[in-house]
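The structures considered in this document are given below.
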Structure I
Amino acid sequence: MASGNRDQNIRRVIEMEDRIANCKRCESLLQCVRRPAMGKGDLDPDILMVFECESAYTRDVTKIVGLRNLVKNEFKLDNVYHNYMVRCQPKACVIRNSVSCFGDAGCLDRNNNCMLSDKPCEGIPVKPTNEEILACLPFLLEEIDIFRPSYVILFGERVAFFTLRSYGMFDNVNIGQKYVLSGMNFLIASAEDEFDAKKCHEFVEITS
């Protein structure tokens, strides 16, 4: 990618991330989210990896670096970026449900401690609802449009379902399949914690 295009991508991503940070489409999530999850990696990616939302797996630096290196080695490409379909991780919280947070203020301090209990956040991560996915999906589509990578790996059936339908692909989603849409290879992967070298190599074979 030419440096001018890369600089333009950086500006567009920064502007988009500012809008994500100030997004209030899902106000109920904001009380227990310190800050939305942002994408990370090379800003001229050949491969974009998309996860449903933050998880124990993606927050484990060793695991996420290992996954990125696996993809780099199998595809023989250096530039990889990863992001999330849903930027604010939904949580089930007994404390929040029993005590009202007033106004739009969040319930977490800068150290991720709950201001209602004065303890570390005990919210249990849960799967996002369809409504939460649809509220956040435009940011994912915008980021794909900014980067236009050669490969987009969609981890999990829900990520594939919503992303591919946004591109007008309404067939049944099948793990391990490739779909070429808008000049990009969309690869449907199992969930990130089930993805391994064998499955990655199979993707390389069907795209070669």
Structure II
Amino acid sequence: MNINAPDRRLIGSFGIVGGTIAAATGVGLALKRTGGVAVCQFGDGAINQGYFYECLNFCAVMRLPVVFLCENNGYGEYTPFQDVTAGAIRARAEAMEVPAESVDGMSVVAVRAAAGRAVAHARAGGPYFLEAITYRYVGHSRSDPGAYRPPGELEAWKERDPIPRLRGELEDAGVASEAVEAIHIDIDTLLQEIERNGLEAPFPVPGPTREFSE
């Protein structure tokens, strides 16, 4: 849960809901001087945290190169986001005159295009807000069976699964099915290798702090 790898430009994954927002704001302040773009990802549950507004306001005023990516998967732990969130999520950024858009989070193509627009804007100077509308297939934790979901909701969202959807789009665009399958096998092999390396790797040893420059 708590991961930091400055040498790989990962400054933090935190157990605090939306903790990445404040961290990315600090990095954005540094990157305004040195170049680069900070990206923070958080769920719809973090939208109602006070520091979301504080950081978004600070980034807007200071024109910091930060991309705010809200993964709206429909639920904050066990609660539908509509039950605890008033109005449209994107409108909260728009109220601060931060460019914002909602995108189909189940479409690889749509997310890639939106990410390109967001990074380009941030690199030119100023924050950008993206809401990726997606869905959480599993429970909040291993002990959560997801019994609060309405009947048929999970199955309906799985019909829009981004991986088979992208495969179909590639084949419709003329990519040979054999080539798509080869990519699938390569990725599966890579994931297995990453898992094996992670399980076999020694625990990290505390060392000197490294400066995050890009």
remark   = Calculated from one of I, II, percent of Cα pairs over 23 Å apart reads 57, and the structure in question is II
task = Looking at relative contact order in percent (Cα under 8 Å, 6 or more apart), point out which structure of I, II has the largest value.
result = I
task = Could you tell me which structure in I, II was used to calculate distance in nm of label points 7 Å out along Cα→Cβ at positions 89 and 121 as 1.6?
result = II
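Read-outs throughout are calculated quantities, based only on the coordinates presented, and are distinct from any laboratory measurement. Values in this document were obtained by computation on a predicted structure and should not be read as measured data. Cβ atoms are built from the backbone, for glycine too; each structure is taken alone.
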